[in-house]
Structure P
Amino acid sequence: MALTPDLLFSLANFVAMLGWALLLLAPRWRGTRQVVLSGALPLVLAVAYTLLIGSHYLGPHTSEGGFSSLAEVAALFRSPWALLAGWVHYLCFDMSIGIWETLDARRRGVPHLLLVPCLLLTFLFGPVGLLLYSLVRRFYACEVAAPVSAATP
């Protein structure tokens, strides 16, 4: 089986959906702590992104597009491989923000039902969810002075 952009897109989406489902439905489960809250899933996505972007810049498409103008970015994303890398970048960073929101909410005592809309918006619209969570968290003082680790129950 060949590694096509479509296949890798499906795999990356599966990894992300698994992480988001665990954050939303089982935030205190040991498996969620080990696989998601530890940062393992975003790191898997980060490795995939690094390989994709590295192969783009070291491969035959190195002269297509760039980051100096909107037109160059549009040209860059005409390549399915570069578009896939951009998508994986979004998945990785959005999940990282969702993990931070979850751990911060736990430390502050934010009820999970208030966190769920923030997580859903972070998953779907990134910065919108982050903005909503930044508003919600203002109403909850930190309950624990020490940093929260992924191993915290």
Structure Q
Amino acid sequence: MSVPTLGYEDDTQLPKSEIARVQLVEAIALFLAGNYICSITLAGAAEAIYAGILADEGMTSAVEDSTAAIWQIRERTQFSPFDGKAKKADIYNAWNAARNDLKHHSKGLASIISLNLFDEAYWMIKRALANACKLGVPIANSQYFENWVVLNINL
């Protein structure tokens, strides 16, 4: 059921990939402006949309690719950066914990959270950019993001 219209605008039809592109461009702009909370939530939304589109097209997302690499390391070295009993879902949940903590509050959970906003925003944007790249979606300000990181963080 749609909300009642105010009559100001007509409905708009948007491809999900375009929605994610707009979200990711804004997430990067917010990151560059130092607004990491909103950057995390927007980049996380874009990352999730792109992951869904990739799945629909029979492709894997950045998170799935990373998880597969972790499993290969675990098998070859018997070492895992995560608890040896961790399942793939545990890794997904760990990587999305900041986004979820910023978006939701569940009864019984702490009302104060501790996280590194900069790092979480950076990695969420990187995952979203990787997914966009796999889909061939150009992100207008991605090079500004990469340049900023090189100049300011020396990665």
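No lab work stands behind these numbers, since they all come straight from the coordinates. Everything quoted here is computed from the prediction, not taken from an experiment. Cβ atoms are built from the backbone, for glycine too; each structure is taken alone.
Here are a few things to note about the model shown:
- For mean count of other Cβ atoms within 10 Å over residues 43-50 computed as 17.4, the structure of P, Q it came from: P
- Cα extents along the principal axes in Å from the coordinates reads 53, 36, 24; which among P, Q: P
- Sorting P, Q by FRET efficiency 1/(1 + (r/R0)^6) of positions 107 and 139 (r between Cβ atoms, R0 = 35 Å, to 0.05) from high to low puts P first, with the largest value.
- Relative contact order in percent (Cα under 8 Å, 6 or more apart) - structure with the largest value, from P, Q: Q
- Identity of the structure behind 6.2 (criterion: mean count of other Cβ atoms within 10 Å over residues 3-10, calculated), options P, Q: Q
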